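The data blocks that follow each hold one structure.
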Structure P
Amino acid sequence: MEKIPTREEALALLKEYNKNESLIRHALAVEAVMLHFAELFNEDKEKWGIIGLVHDLDYEMYPDQHCKKVREILVARNWPEDYIRAIESHGWNICSDVEPVETMEKVLYATDELTGLIAATALMRPSKSILDLEVKSVKKKWKQKGFAAGVNREIIEAGIQKLGMDLDKVIAETIKGMQKVAEDIGLKG
C-alpha cells in the first residue's frame, strides 16, 4: 500500500543515499524552489518539496543508473507512483525516457539545472550571496558558455518552454525560492 512520505522521512532517505555536502545543498535548493513554485501555482507544497528534496536520491551511489535506480528504492518503500514518476521525469532525454507532463514535473525539469547556474553565479559575486542576486547577473552568466559549463542550458530552455513561462520570470522565481534557504545552501554570503 502506498505511503505518503513526510519531509523528515525524505530527508533521512536523502542522507542515507547521499553523503556529499554539495549534493545535499543542491537537494535543499531544489526543495526550496519546488516549495516556492507550489505556492505560486497553489499546489501541494509538501508533495512538491519532498519531490524536490529527493530528486537526485540515486545520483551519488548509482550515477550510471540515475533516474532509474530511484524507482526501485522508492517502490520498496511504498512511495506513491506520482512521486516516483515526477522524480524520473527530471532526467528526461538525459537518463530517462519519462517525459515531464504534470506542472510539478515541468517545474522540476526546468529548475533543477537552473539552481546550479544560479548558485554558481551567486558564488562569483563579491558578496558570495544569493540575497542580492539579480536576474540580469544570471542572464549575463547564462550567455557565457564556459561558465558553469556542466549546466545544460538547453534542458532549462526546454523545461521553461514546457511550462509556457518567460525565462526571466523563471530565473526570478527560482532565485526567490533559493533565497528562502540561503544559509542552508551556503549562499548567505
Structure Q
Amino acid sequence: MKLVIIFGPQAVGKMTVGQELEKITKLKLFHNHMTIELVSPFFSYGTPQGKRLVSLFRQEIFEEVAKSDLPGLIFTFVWALDAESDGEYIRKISELFTSQGGQVCYVELEADASERLERNKSPHRLLHKPTKRDIAWSERDLLDTMKLYRLNSEPGEIMYEHYIRIDNTHKSPDEVAQLIQERFNL
C-alpha cells in the first residue's frame, strides 16, 4: 500500500495533479477539499465545528484505507511547514500507513505566485471547490496565507527517503503525474 501526500500552497495544482495520477495508477484520490466541501454547507472550515468535522471524516477514511486491501491513496494538503501542528498531522497520518506496512511518498509542488493566482480562477478548480468561487476572497486568502506561513520547504529541510519536489509552474498536470509515477514506481 502507498500513501502519496501531495502538498504545497493553494492553487499550486495538487488536486489536478492528483486527478491525473489517479488516472495512471490504481490509487484513489482523496483531495483535501472533499471533506471541506462536505462540511461547508453546515459549518465553515474556519470554525471549530468545521475543523473538528473535517478532521474526523479524514481520520476515519485514513484509518479504513490503511487497513484495507486497496493499493493506496493520494491525499492533498496545504502544509504550513512552519506550523508544528501541521508537521504533527503529516507524521500522524503517515504512521497510520507505515504501521500497516505501507509506504508514504511525499510530493511537494511549487509554482510562481502569479501562476497560482491564475490557477485559482480556473473553471476546473472552481467546479471541484465551491468554497473557492468567491474569487476576491480566495485571492486574498491565497496572498494572506503566503505572508502568514511558509508553504514550501527550505533546501534540505525534508529528508524523507520517498520525497520529490517539483516546480510545476510550466509543467502540465499529466507531465507532473508521470514524474511522480516514475519516481515512486506507482
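Between structures P, Q, where is relative contact order in percent (Cα under 8 Å, 6 or more apart) highest?
On the way: P: 25; Q: 35.
Largest value of relative contact order in percent (Cα under 8 Å, 6 or more apart): Q.
Using distance in nm of label points 7 Å out along Cα→Cβ at positions 152 and 168 as the calculated read-out, with 2.8 as its value, let me know the right label among P, Q.
P
Tell me which structure, out of P, Q, gives 37, 32, 28 once Cα extents along the principal axes in Å, for residues 16-119 alone is calculated.
Label of the originating structure: Q.
Comparing mean count of other Cβ atoms within 10 Å over residues 80-87 across structures P, Q, which is largest?
Numbers: P: 18.8; Q: 13.1.
Once mean count of other Cβ atoms within 10 Å over residues 80-87 is tallied for P, Q, the winner is P.
Taking 23.4 as the value of mean count of other Cβ atoms within 10 Å over residues 24-31 derived from one of the structures shown (P, Q), identify that structure.
Details: P: 23.4; Q: 17.5.
Label of the source structure: P.
If helix-only ellipticity at 222 nm (-39500 (n - 2.57) for each DSSP H run of 4 or more, over all residues; to 500) is calculated from each of P, Q, which structure is the one that comes out at -19000?
Only structure P yields this read-out.
Starting from the value 0.75: which structure in P, Q was FRET efficiency 1/(1 + (r/R0)^6) of positions 8 and 176 (r between Cβ atoms, R0 = 30 Å, to 0.05) calculated from?
Details: P: 0.75; Q: 1.00.
This value belongs to structure P.
The numbers here are math on the coordinates, done by the rules we state, and not lab data. Source: prediction; values computed, not measured. Cβ atoms are built from the backbone, for glycine too; each structure is taken alone.
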